[in-house]
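So, here come the structures, one by one.
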Structure 1
Amino acid sequence: MTENNKNEKFIRWQGVAITQLSYSINLILTFSVAALGFGVSLLVSEKFNPTICQAYAYFGSLFLLLVSGAFGIWCTINRLRDFRATAKICNLKRKDEDNSELPELRELTNKLGRKTWGIFWWQIGTFSAGILILVLFVAFSSGKAHL
């Protein structure tokens, strides 16, 4: 396998990884907003009459889903900043000008990349907790004619 072929494979798989992370962030964001919409639609129901404990669980789940959506938006903005810095690095390399800015930009992209993954895991965690609580709320409420 030639060195050029190895580089092409790396570039191709790097592109796949970037795309998959974007899809994952957007998928969880979409699910968060959809679950939040479902949860809010329960408020409109005339049968919505949760006990105090159920109300805490219900509003807690909505809060977690809202936070998950906020993490998704923050993660997307963070990735855009990372892409912008990476594009600037490529442009500076292409121009063969003074590259004194490169180490600082590389450090920024590394920092933004690590931050993206951290935010992404928080997005998944808050979504998972929020959807679990919402599902349990609906499951335990439906048998009591409170919904």
Structure 2
Amino acid sequence: MNEEEKRDRQMMELLNELRVALPGVQFLLAFLLTVPFANGFQRVTTFEKTVFYAALLFTAASVVFLIAPSATHRLRFHEGDRTFVIESANKYLIAGLTCLAIAIVLAITMVTSFLYEHWIVIAGPGAIALLLVVFWFARPILRG
């Protein structure tokens, strides 16, 4: 496989990965944008509002990072610098997934805090955080 074929394959793999991640994060953002207008939001504590707002910001940042490869490609594809596009898109995708993982844990923390008290507010989101760290980051990095 020559270098151009390798870059074509890398570009297709990157686009397929984005097609998986982007709809989920867009759905989460849309959902979070509607939460403050729900009837029960008045009962949310200051802690829950703070966690909610952090989840909203991390979700929005994830959307920015996950759409950035498209903007980079659109603005640079005439330059013929496919290596730059692929390498920067890879960094954006990792940043977007990191923000999404944080947003997921925060959103689950907010909901769990709203529904329950005490240890489960830490245990539930903590378990999800552990799964995200292991399967999205540690295992791929360690290749185990």
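Read-outs: derived from the displayed coordinates by stated rules, not from any lab. Everything quoted here is computed from the prediction, not taken from an experiment. Cβ atoms are built from the backbone, for glycine too; each structure is taken alone.
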Quiz item: If we compute relative contact order in percent (Cα under 8 Å, 6 or more apart) for structures 1, 2, which one ends up with the highest value?
Solution: 1
Exercise. Out of 1, 2, choose the structure whose coordinates give Rg and Dmax of the Cα atoms in Å equal to 18.2, 60 when calculated.
Key: 2
Quiz prompt | Answer label among 1, 2 for the case where distance in nm of label points 7 Å out along Cα→Cβ at positions 11 and 59, calculated from the coordinates, equals 5.5 | solution = 1
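Identify which of structures 1, 2 gives the largest calculated value of distance in nm of label points 7 Å out along Cα→Cβ at positions 35 and 131.
Largest value of distance in nm of label points 7 Å out along Cα→Cβ at positions 35 and 131: 2.
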Self-check item: Label whose coordinates, when helix-only ellipticity at 222 nm (-39500 (n - 2.57) for each DSSP H run of 4 or more, over all residues; to 500) is calculated, return -27500 (choices 1, 2)
Solution: 2
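For distance in nm of label points 7 Å out along Cα→Cβ at positions 19 and 123, which structure out of 1, 2 has the highest calculated value?
2
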